[in-house]
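Trainee: Heads up, there are several structures right after this.
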Structure 1
Amino acid sequence: MASGIRHKPIDAPGAVFHVTAHGVGDTAIFRSSYDKREFLTIYRNYLSPIPMRNSARRPYAKLHREVAVLGYCLLDNHFHLIVRQQTPDGMYKLMKRTQTAYVRYFNDRYGRRGPLFDACYAAKPVNSLRHARFSIAYAHLNHEIEQLDYEFSSHRLFLGKESNDWLDVKAGLAIFGGVSQYKRFLNQFGPSIIDRKLKKRGLCPESHAFRPIR
C-alpha cells in the first residue's frame, strides 16, 4: 500500500488519541507550504459535512460522524493530530484515506514512487482531561521557533482568528473550558513544554523562550 498504513482499527468509540506520523527515514513529508495546505484540504474533503467530489466527480466518503479532529500541527517531517474516535474504526478509516490520498498527491507532484510515511501511524491513548490538555498544548507548541505564531497548527482556530468547517474546535476548547482557560493553560505550562522539547533536542532553552499570549 502506497501510504504504508498497516495499523489495525482500534475498537474504542469515544476515545481520544494523540496521533503522529513521520516520513520514511525521517525525511520531509512536506516540502512547501503548498504541500501543507493540500494535506489540510484532504482532511477537509473527508471531515467537512459539505458534500465534495474528487477530480473524477466521485463523492468523498464523509467521516465526520465517525471521527473528529480536535487539534493539529504540521511539521516538515511529521504531523500531530488529536483525534476523537466515534465509531470502532473511524480513526483507521480517516488515516487510511487521508494518507493514501496525500501520498498519491506527493508522489505525483515530485515524481517519486513508493511509501512516504513510516510503516504505520502512532496512536497514543489520551487517558485523562489533563492528558488531553497537555496533548493539544504540546501539538500547538511543536514548532519551537514560531511557536504559537505558526501557520500550520490549529492554535489560531482555537483563538477564533481563523475558522474552517472540518476541525471540531468546540470540542477542543471544551477540554480546557473555553478560550480564556486555554490561553491561561498555555501561559502556565507553555514554558515547561518548550524547555523540555528543546532540551530533548540538545538545544538551549534560552534561545527560544516561550512567548506568552495575551
Structure 2
Amino acid sequence: MIKRGLPVTIAIIVGLITLAGLLFPTSPLSGSGNTLMRWAAFLAAFALLLGVLNLFVVHFNRLLSGNLYSGVLAISIVTVLALGYTDLVGLTTAGTARAFDWVQAPLEAAVASLLAFFLLFTGFQMLKHRRGFGTLLFIATAIFILISQALHTAVFIPATWSNLLAQATTFLDQIVVTSGVRGLLIGVALGTITLTIRILVGAERPYNQ
C-alpha cells in the first residue's frame, strides 16, 4: 500500500505546489514552485545525459561488432561533446554551432526537400486503398503546391499568373495550413491539461509503471 500510495501522494503535492506557484506568482508558493521546476530541469538534464551515454555505449559495442553506421554515430557523439568542452574552456569559438551549420542543417534541408515527394507518393498509395474526399483533397493540395512552387520560379510564366500562384500559395499557407496547425496545438494543449488533471487526482500513474 505504501509502495503504491507514496508516489501518488508526492506527485499530487508537487503538482499542486507548482500549479499554485504558476497561478499565483506573488504567493509564498511561487518560490517553492520555481525551486521544484529547477529540480525537475536538473533531473531531466541528468536523465538526458544518461540516455546519451547509454546510446554511446550501445553503438560503441555495435561498432566493435563491425557496424559502421553505429561507428558514425559514436564518433559524432564524441566530436560534439569535445567541441562543447573546447568551447567551454575557450579553445574554440562556436564549434558546436559550426558543426550544426555544416552537418545538421544540410541534412535537415535534404530530408525536408524529400518530404513533399514522400507525401505525394503516400497520397497515391492511399488513393489505391481508400478513395475518399480527404484523400483526393490531400493529393490535389500536394500537386497544386508542387506545381505552384515550380511555376512561381519559372521565367516563362507571365507575371500575372506568377502573382496569382503566389497569392494562392500564401492563402494556403496562412489560412489553411495555419488553421490546421493551430487546431493540432489546441488539441495537444487540451490533452496535456487532461493528463495533468488525471495525474493530480491520482487517476493516471505513469510513475508506477
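Only the coordinates and a few stated rules stand behind these numbers; no lab work does. Computed from a predicted model, the values in this text were never measured in an experiment. Cβ atoms are built from the backbone, for glycine too; each structure is taken alone.
Trainee: From which structure (1, 2) was relative contact order in percent (Cα under 8 Å, 6 or more apart) calculated, if the value obtained is 27?
Mentor: Going label by label, the one that fits is 1.
Trainee: Comparing distance in nm of label points 7 Å out along Cα→Cβ at positions 25 and 49 across 1, 2, which structure shows the greatest value? Intermediate values should be presented prior to the final figure.
Mentor: On the way: 1: 4.5; 2: 3.0.
Largest calculated value belongs to 1.
Trainee: Now for a different question. Out of 1, 2, which one gives -12000 for helix-only ellipticity at 222 nm (-39500 (n - 2.57) for each DSSP H run of 4 or more, over all residues; to 500) as computed from the coordinates?
Mentor: 1
Trainee: Could I ask something else about it? For which of 1, 2 does Rg and Dmax of the Cα atoms in Å, calculated from the coordinates, equal 25.3, 76? Spell out each step's value before the answer.
Mentor: On the way: 1: 17.0, 52; 2: 25.3, 76.
Only structure 2 yields this read-out.
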